[in-house]
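Read through the structures below before going on.
Values quoted throughout were computed directly from the atomic coordinates according to the rules given, and no laboratory measurement underlies them. Note that the coordinates shown come from a computational prediction; the quantities given were computed from them, not determined experimentally.
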Structure P
């Protein structure tokens, strides 16, 4: 019988707990759920686990699996459960807080280990893979995630249905470590972080900021072609805006806010929507003005827990390639399709051809009537089905004000990343009382589409760096080429090559350091410089350059004029 992978992982968590108990009989158990790619379990013991223990625990787990032990469930009442777990303080704490008089509790026993657990599990350990798991790490974890509680030891395990599946995952992890954008960002001198002074915020260096600006330049050009108008709204606005929108009630704890001397409450904007609405309602709008597409590269701030911050992927300050499309209800489906086409075309431009689409429907906590939600969800669903786009339903994961489409990119090593969204919103136009004058001369309520393609510039840049392992497309490279003279005698020619390139609108520089050529070439290659143009006596006399392209052994001699023209075309935005 085959079992779902989540059930296998949960059962293996019990096997590991049983193995740890056998090796360390006095250990106290907290809990251990299945997670993405495996599971973990939290232990309390004076013994300090280290990598030297991993092999011993894995061996004990395999021996237990070979024993074909059964996972046996018992249903007990609260009093009996307290007797069973009398020597386990973390289980007892949970039981003492349990408030369901008369309700029975489920416990599972595997060999000598018994745990509070709803299940289900595999029937027997013979159904578990003997070589499909590997202990990844041990780390500290506060009981219940509260820093006021005791620090426990959490053992993480990667677990899959077979050894082949595990090996595939481990190889991907090795490749992912090589591609880590934080590591590559340091090697390429793109950015850094200052956790002590600005946690979750990026300090862009010159080269990193070049990539950042190119992403915005590209998106700006695509949006202008698609009929968007670009706006900019204030970073600090009255808190009442977010109270009206409903964001404060939903996300207030994640907002940065404060009171000024005149006793007003202001908020550093956590999202751009209210600002876009204020621009819309500045003028009387006619049906002839619609659809009105307002784009904004708005920098927003949201408090995220320190433990969740991760390089460019999860930050507290980021720039969204936001847009708000105001349209008539009958234009809603057409605008969804046009936006959908734009998003997928842009992803393809960046090398992402494998894109999943999810339709996230109404969450339990939301604003607006079911009638409005039905209309919005149907518009998104129809836009997808009538134009042949495959999608999956993600129930209950919509925004609190409307359903949304989510776009998941698959990168070069098979990982998935959530990026762009399209959200249909008929609630905020109602809350802010915005309207347009229809053909009948009466006021009508517009539909508001929220749209982001990159999601955030920071996160998309992190994904790009990892997808390309730092070898960004030439047009996007922070430093597409560097000119290297073989000695000081040819500095003037190197600088004249750079001058010709810059006159043609191509960013270039000369590496004039007093170092050997091979050292410079090696260092520039480590920094992922796509093209190194080496010049010496022959090149100076012939007005040529000798090119070394990243990842290629073969060198190429090109006339300087031809090289400038080649580079002019190569670094153009791919519009």
Structure Q
């Protein structure tokens, strides 16, 4: 589809590009004096919340430098902040924030236990988050000028999935970002904010593609590359119905999309018979309907580091040779890096956003490890990230491991490696070993089985998922393996909201089970303990493996997949596919 900007668009383009260049120059200016920028960024956050109960406890009024801050505040985890956050959830903002602060929402993220993390989103935090996104987007578009003033496909989720007792919405910060975006930018969004309220994932993907396929977008942005592939596959799977909808100016009636949302979408659903005919010609020519056939994309934007890189193998088939830019290390807790080049997970530390410290990988288990500032990091070394943000998180152990790949002036270039500890994330679920143990305990009780030993291992497939390795000699397991694995899958959804979301949207497959020979896991534990004889008494069985392939040496029987629909997956499409 060919895009022809109007004269007005071309004039706006000149203004937009000039503005973009100024914004990016300011971002780069901060890297030239990163040490001073970090100090100022920290002290602004301290002053803003000095009169909070948290601030009074740690003597924020006496903090005059980063060194003072480090002396007064220890390295903390979410559990240390949680008592204050719970009071904020109930409406007591002064527990964590100073006067005139307002909490716009709580961003939800999977925690290390069964309870999700609630991250307070204040106006300063939202501004920091948006500045990081702006720097990312502006540099990407400056590098790909064909993207200016063209449509954008972005996937956002609801910011109001639930509310606290004080009526504060809880959900995804992407929903708030979309709802508060500047009107000039929203003009180019092909997927309007109301699509976040479509609860059925398959219907949401179809609706996005119904709007985007005829529009020739410049780029697609989504955190997870699995979502990119899901969009492309949805359009191809439903290509006949999609072409009919484009021809007629409709949105298929059997989609579970509310009348309210359909009414909001009506102005966007124009009948485009010429476009439909062109799409039919493409199907006749290729036998498929893939983005590389009908779009002229400037770039794609999503995570590419860690296990996310595995998804990129399928990109050329669907998207052709389109450049891919990592969106950076960012989480509900804040943005860490801003990538400025295609084809690499590395990015510049966002020195004007949060305040960052780093603990060397081999020191993270020490009682009081030394934390290094950004200008003290060594090239090629690996560190865990400690961040302080305007969300009320101070010296917060993010649990993310990064590698330093270079420097831009005084700011390090870092790339994400993986979550620390025994954590696995095939599709962004951030599943922890603790959650796996909790879920298996629930599954054992439900099935009345006394499973003593097991290993849950990630498996790369389409979609990826997990394989439960358990001894075939465990009492009753051989006869009830299907019940056990079905109960485990449900329990994992219960203890990890992000696992549940990925299952509901088919980005993760159901857990399968593999019955191992008698004594295999016990022998494995003995061999592993013998490898570390000096600390043999310290050895702990590993219930969760963290990367595909770590179980390659495990003997395989025929893996069992639950035949009954998974309760979460069953909330998928009830319309014909």
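Across the set P, Q, relative contact order in percent (Cα under 8 Å, 6 or more apart) reaches its highest value in structure Q. Ranked on mean projected area of the Cα convex hull in nm², for residues 160-327 alone, which label among P, Q comes first with the largest value? Going through P, Q one by one, mean projected area of the Cα convex hull in nm², for residues 160-327 alone peaks for structure P.
In terms of mean projected area of the Cα convex hull in nm², for residues 248-303 alone, the structure with the greatest value among P, Q is Q. Looking at Cα Rg over 2.2 N^0.38 Å over structures P, Q, structure P comes out largest.
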